1. Which structure, out of 1, 2, 3, was relative contact order in percent (Cα under 8 Å, 6 or more apart) derived from, given a value of 33?
2. When mean projected area of the Cα convex hull in nm² is computed for each of 1, 2, 3, which one produces 10.2?
Structure 1
Amino acid sequence: MKRVTSLLAAVFLTLGTLQAQNIVIGERAPELKNITWLSDRQPVAAEFTLLVFFHSSNEGCMRALPNLEELSSKLGTKLRIVVVTPEDPEKIAPILSPYLAPRFGVALDPSKRTFSGFGVDFVPFSVLIDSKNRVAWMGNPMTVTSSFIRKITQ
């Protein structure tokens, strides 16, 4: 009986974790509405968009930046990266401006509407979206490599 109770508890905890976000792989992603772009630089469209939910106080987010920059340069027109942050532009600009590129942009979300729309409660968290605005993948941006993106987007 104890084993069954433990198993049921694990299932319920897993289900709660799986529903932590408001998104499901294969379904439409929430629209990015009323976005302000850092330095007014909206990234150029690409076949896929990697949204990265970010806060500079999080060590994992900061460690992900070089990886994201590398992905942006390696994948060219296949991938656009959008870092979404609720932080003040004056605070975040010195940290993220060096990464701005044609396909790398920073969406400012001070009201956290985008965070709420995706149900994001923790960072770093990322969502890969295809050109039809469907979720292709979600998870930690530190696990994303160019070969993984190529594989998942074939």
Structure 2
Amino acid sequence: MKSTKENVKIDGIDKKILRFLMSDARKPVLEIARNIGISGAAIHQRLRKLENSGLIVGSKFIVNPKALGYSTMAYVGIYLDKAMSNPLAVKELEKIPEVLECHYTTGNWSILIKVLCRDNEHLMQVLNNNIQQIGGVSRTETFISLDQQIERQITI
């Protein structure tokens, strides 16, 4: 997530709209308008304002990975031989479809990635044949997630 230098100013109505959409992005605008007590046109204008400000960055459908046979989620700490290897490593990580997130971090690792695989064998193949083959990667440390117990967005 990219950060902006200035905070976006929102009022109580904006917060209500955001709460409705965060709970169900497919909720009809007119239903939101009825619940809040303003016109559908006003909701559209406010949504456009929130999108233009960068507060809303899109909407999406969420695919259940387990329904597609992907059941192994792992976090991989990547040690780079030197900091200048980061841009190349990130460019190569982008090419690996199993890599869902990539973070530049403080601490022991240079990079922390989130990886989704079908099973442990698939994870091992991705680690050995893809990630550890990237130039500048000296070693990795892998943590398999047994269960995601909390998933949420920031509270509005």
Structure 3
Amino acid sequence: MGADSDMRAAVGQVPPGLDFPPVELVSAPPLEEATVAIVTTAALARPGEPWDDQTHEFRLFDRDSEGLIMAHNSTNLDRSGFALDRNVAFPIDRLQEMENEGRIGKVAPRHASFIGSTFELSTFLFDTGPRLAATLRGDGVDVALLTPV
């Protein structure tokens, strides 16, 4: 039984009007031709720009953004890996290497971060997620590299 079936059995049916429309699946170009963006839940921010608790918004960062911090507000989150190497959560240097080696077409001009400590998901599903997807598609992105933190 799939996760969706398990969830429906546990909490009942999805209310009318909340069923998701069919998703049109499209094939991405080969990675050697694809534009790749990073989408992380590391709550990346510029210093002095904190995240609001439980926000559903995302932030965009240019591919050459420097000095980003992991602004997640949980005291239980270990930031030491990111402090030593930003590529742990935001592998921009690895993507640039892959572009230079011809393993991907190019690194996207912008990348996105969410805050990972959010529990209510319907806003992501019906609003924020589709808005980010449209933004990235507008930037010519073919593939999103997800880095959950």
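1. 1
2. Attributed to the structure labelled 1.
Any read-out appearing in this document is the output of simple, stated calculations on the displayed coordinates, not a laboratory observation. Here the structure is a predicted model, which is why all the values come from computation and not from measurement.
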